[in-house]
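Any read-out appearing in this document is the output of simple, stated calculations on the displayed coordinates, not a laboratory observation. Because the structure is a prediction, the values reported are computed rather than measured. Cβ atoms are built from the backbone, for glycine too; each structure is taken alone.
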Structure P
Amino acid sequence: MAPRAADSTVLAGARVVLPTGTVEDGRLAVEGARIAAAAPEDARTVDLTGHWVVPGFVDMHNHGGGGASFTSGTADEVLTGIRTHREHGTTTMVASTVTGEMDFLARRAGELSELVEQGDLAGIHFEGPFISPCRKGAHSEQLLRYPDPAEVRKLVDAARGAARMVTLATELPGGLDSVRLLAELGVIAAIGHTDATYAQTVEAIDAGATVATHLFNAMPPIAHREPGPITALLEDDRITVELINDGTHLHPAVLELAYRHKGAGRVALITDAMDAAGFGDGEYQLGPLAVEVRDGVARLVEGGSIAGSTLTLDTAFRRAVTLDRIPVEDVVRSISANPARLLGVDDRVGSLEPGKDADLVVLDEDFVLKGVMRRGEWIVEPKTA
């Protein structure tokens, strides 16, 4: 069924999660593409009794889905990946690239920036090539580079204002100067794929880094005499930590640890999804590297490193509430409000408030996705009696 404009619609009877808390038996008015303070008397009413209505999800770290790669796919393929994630509740997303040749990444940034200009993407995230060979994960070691500020600027400039985040191993030569440059340019400097010490990480935070790329993954673990980057990233209120809640990347106790130390206001749930998200098991490419997906887990064919995820954010939401026992309101902050704030789009998305885009997700009492609306159009229309 083709998406249908809401025009004047009232969603009634659901638990509606607002910035001020959850409203039981709530009413949410939609006028055209926006959330309204009220709706006319003749507005269509959708009875969502027994459901939840939460803001559309915002994914600030996503490499693809639906069989399509954001790093190498055509524009149509990228749109397929975007649609796949929208059907799972992600109404706003950034396209993340993986390590490649600098000229290729610059060209790719220009291509993806067109989709940002069209409103299909919220920006571009460069994950690599400025990362540590010691913690490269699913990145080609031959293509890694030191974070020379001139080269970092080349990628940012190639994105034509669409660059939102660059992941760096800030301990490498040029790392701190690159962090300062990104801060000046208004681009998020994210610490990740790093072999930094505790002290080096503190330096990077003081230089202007504000995000930890998939905390715990691709960085040294905490040790009692070497606290490492994780400790520094957890203890500093200037840092928001990305977490991949797919049951593979993180043990539930580690997820709880992050929430306990950071608080819900400094956690961003992400997918780090690759092509196979919403598509299935099989053989894929992540940049130049071959990946095999088996039972929903993506690993490099050579070496067996985890290669992103096949996660969608509706699954991350459901796990967080039902398995990890995180309060719904805290999950909403982590999956919508916080990433929207970091990306600088919280004036339009990330919460259910009058004047903002009518981006929302309908969940049943078991937190299974039943509906998705984006800018007033149903992507997935909930079935009502």
Structure Q
Amino acid sequence: MLQSFFISCSGADASILKTCSEGEQNKYVGIGATVFFTAVMAFIASSYALFTVFDNLPTAIIFGLIWGLLIFNLDRFIVSTIKKRDSFSNELLQATPRIILAVIIAIVISKPLEMKIFEKEINQVLLEEKNEMTLANKQQLALQYTPAVNKLNQDIQTLKAEIATKETETNALYDIYITEAEGTAGTKLLGKGPVYKEKREKHDAALAELNQLKVVNAAKIAGIEKQIETLNTDYDKVVKDSQPVIDGFDGLMARINALDKLPWLPSFFIFLLFLAIETSPIIAKLLSPKGEYDLKIEDAESAIHTWVSQKVLQREKILETDTVLNDKIHSEIRDEEAVYAYKKQKTEELLKLQADAFQELQVKSL
């Protein structure tokens, strides 16, 4: 049963192949097995490739099965339509379009399996790219918020500088009235005289202004810090919302690009492997000598061609003979007086009937 299945996969005529030797049957069993397992590999490869696209196993299996059947039908057609000729160059010319198609199929089959085989390496490349994209995304988004944050920080520094300046002035007034009381500066009179009181009042007024300035600027700084906190929160939210897009950057095209960044030699050898599998039935047919099955197929095709040619020739002969006989018969009829008299009589009757019908039509129209 398995042998019959693989023979069917090879596209060979089972009824003719049964009359061939065991070795000839085994050759086509091998060709059919190659066609079948190539389709299985195509099913696995396409299912994985589609799974990376849809991220849905049933959908990937369904479309993978369709693709596998398509590859199976193409391979079976390629193998079954290659006919053995007496000239190898003619056979090669006949097989060239099919070899090109086999190369295309091998590329399509091998690429998803390469991605599966090198999945860990591809994931590492994708992880590095995602990290780079995350950093670049943060830097790009920061350009929208950093200028505003820096401006608010400058405002805070300005308000703090105002307080520091006012504190310096107040401290200077404090030193002035203290030294006046000690008699080490100003009037240099020891004690708290009128000048001391004047300078003390200036210091107290400056101190009150400083305290008021601290209260006002503290409120302003608190408001600005709240604005900075809001901007930082918005920035974190935008980064968080955009991160899933980066995390999802592992589709089919991203994996193919990541595969291209890996060393090419392993991938090339895998491609050669599938190319050998895909083209092996064609190469086997090209390199194998004309076998018993090929001779019987050629004999059957030749018999049909001869039979069709004979039927066409017979029809031509019948037509030619019938034409000659008709010409001879009509030539003899032309010379017979009886036929002439009968034809004349019928013609006269027809003319009379036509004249009567015309007269009746004219009368009705009056």
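Some observations on this one:
- Test item: helix-only ellipticity at 222 nm (-39500 (n - 2.57) for each DSSP H run of 4 or more, over all residues; to 500) calculated as -32000, pick one of P, Q: Q
- Read-out distance in nm of label points 7 Å out along Cα→Cβ at positions 69 and 309, computed value 4.2, structure in P, Q: Q
- Label whose coordinates, when distance in nm of label points 7 Å out along Cα→Cβ at positions 173 and 205 is calculated, return 0.7 (choices P, Q): Q
- Value 29.4, calculated as mean count of other Cβ atoms within 10 Å over residues 269-276, assigned to which of P, Q: P
- At a computed 14.0 (mean count of other Cβ atoms within 10 Å over residues 149-156), which of P, Q: Q
- FRET efficiency 1/(1 + (r/R0)^6) of positions 157 and 285 (r between Cβ atoms, R0 = 35 Å, to 0.05) - structure with the largest value, from P, Q: P
- Ranked by volume of the Cα convex hull per residue in Å³, structures P, Q are topped by Q, which has the highest value.
- Cα Rg over 2.2 N^0.38 Å, for residues 37-108 alone derived as 1.38 - corresponding label from P, Q: Q
- Structure (P, Q) behind the derived value 8.3 of mean projected area of the Cα convex hull in nm², for residues 61-212 alone: P
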